[in-house]
Structure P
Amino acid sequence: MNQFLKLTTAFVLLSVHFSIAQQNLFNIPSGDITPKGKFFYQHQLNFYQLNELESKSHVVCGVGKRWDIGVNFVDLPLQFGKGQIVSFNDSSNRKPLYPLLMFTLQKQVVLKEDLLFLNIGTQIGPNLSDRLANKKIAFFNYALLRWQPGKWGYLVGGAYHTNDVFVGGPPSDQFGIMLGYEYKLSKRWVLMGDFISGTHKKSQTVIGGGYTVGPKLQVFLGGLLAFPNQRIDNGVVLEINWYGWRFMEAH
């Protein structure tokens, strides 16, 4: 493993334990905006086998006027007990490429106060490679409506436009829809799920729920289902959300 891979591996393993983009459900944006001057951190591990998983980490900061910005370090495969822990793909003949370092920008527009919101955002950035010629730009643009008719939760839905660097699949499959929900069972327990259409690597459904451990921490667990793309693997998702403010007091 060359020096670049060693440094990246060290960063990833440290980030799993110590890390703090925009807020997501499991796989799609939630439509939440981080308050000005605050930060939000999310770490997600997709388990396909006990020793085979994929790491995703997101950091977002609120900048005011319903804008937030952030960084995503995503799509990093990890394997234990098989020699090399971290794997990379920078071959244009085998997309999607991974892992990715993507910058995020999101704006929320209030359509009806306390009821209906429009979120427009983008995620864009290169795959990680030690060969400059093999770096490509991935992007994921979206527009989401968020409807929250009461304190019980909300529904989100909208459209996305992406490229094969990010999701793989044919060029004709780079437009699609996203759907998601969050339903509060109690002050601490919540149900959550989302769906991404298409026939590419990220065309999947996740259904699960979470528990609010404290005023700044939530833990979620979900089943990753190979639907609508039945050629990908099923799995289990573990997600940890850390808020830079006492979010429970704002709900």
Structure Q
Amino acid sequence: MGLLVVGRSVIELSSLSVTLPDGTPVLDRLSWLVPEGSRVGLVGPNGAGKTSLLLALCGVLAPKGGKGRVAGHDLTDSKGRKALRGSVGLLFQDPDDQLLEASVEDDVCLGPLLRGETEPRAREIAMAAMERVGIAGWAGKVPQRLSLGQKKRVALAGVLALDPKLLLLDEPTAGLDPRGRKEFIDLIRCIDKTLVLATHDLELVHDLCQEVALIDNGTIVIQGGSREVLADGALMASHGLEVPWPLRPAGGIS
């Protein structure tokens, strides 16, 4: 079940535990390695800890125990977590959570400006990111008035404008119609970054990710090759999941 792309680890977690501000435990002694250049699908039932893990990886949630390094930064140190803002990009499930400005161009510019780029340079970076996701002609559009699929493209451009070492996607195809889903998958397919994709869309994981990590009850249960893990009907069923259609036996139901 080896990775197709091997490099140094971008994510190194050892017995990491995280609780929410109200004291609710969300990650429990979780250990996980993700090599540079890999694409990993993060799957699990509702409430398993997928989004909490993504928030911990980008420094929003601080660990309460264990060790962790992401993109070379120490998760257990406040300075290390702050430094992650320039190294890790998170695409939220709901793009309205990260669209803040009155125009598409201004929204995509925001990250580079906050990073200290001059305005002319920030606009160059923004335009390059917009071209990359096929929205170069949308500069003056109001993000909040776009369709869901269009908003997701703008949000993705904003993340790519920061040139992160690690890209985290939280349910990127949720709410999209079949055409929008296919178009967004094609965009993701062309991104050449270390990628963690948290989703219930197991066909998406099968299509895009060579590795899968199954999380439940706040810890990684198993990590391995997508085909082997996702095709294990007993394993999937024991964690409230189903084998995706492409991996089901012909004429059978798993």
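Derivation of every value follows stated rules applied to the coordinates shown; laboratory data play no part. It should be emphasised that the depicted structure is a prediction, and the values quoted were computed from it without experimental measurement. Cβ atoms are built from the backbone, for glycine too; each structure is taken alone.
Assorted remarks:
- With helix-only ellipticity at 222 nm (-39500 (n - 2.57) for each DSSP H run of 4 or more, over all residues; to 500) derived as -9000, matching label from P, Q: Q
- Look at mean count of other Cβ atoms within 10 Å over residues 146-153 for each of P, Q: the largest one is in Q.
- Comparison of P, Q - label where distance in nm of label points 7 Å out along Cα→Cβ at positions 26 and 234 is highest: Q
- Distance in nm of label points 7 Å out along Cα→Cβ at positions 58 and 90 derived as 2.7 - corresponding label from P, Q: P
- Origin of the value -0.25, -0.33, -0.57, where log10 I(q)/I(0) by the Debye sum over Cα atoms at q = 0.14, 0.16, 0.21 Å⁻¹, for residues 98-137 alone was derived from one of P, Q: Q
- Label whose coordinates, when mean count of other Cβ atoms within 10 Å over residues 34-41 is calculated, return 18.1 (choices P, Q): P
- If you line up P, Q by Cα Rg over 2.2 N^0.38 Å, for residues 154-201 alone, the top spot, with the largest value, goes to P.
- Cα extents along the principal axes in Å, for residues 74-193 alone from the coordinates reads 50, 34, 23; which among P, Q: P
- Test item: distance in nm of label points 7 Å out along Cα→Cβ at positions 170 and 210 calculated as 2.8, pick one of P, Q: Q
- Identity of the structure behind 30, 23, 16 (criterion: semi-axes √(5λ) of the Cα gyration tensor in Å, calculated), options P, Q: Q
- Taking distance in nm of label points 7 Å out along Cα→Cβ at positions 82 and 114 as the criterion, the largest value within structures P, Q is that of P.
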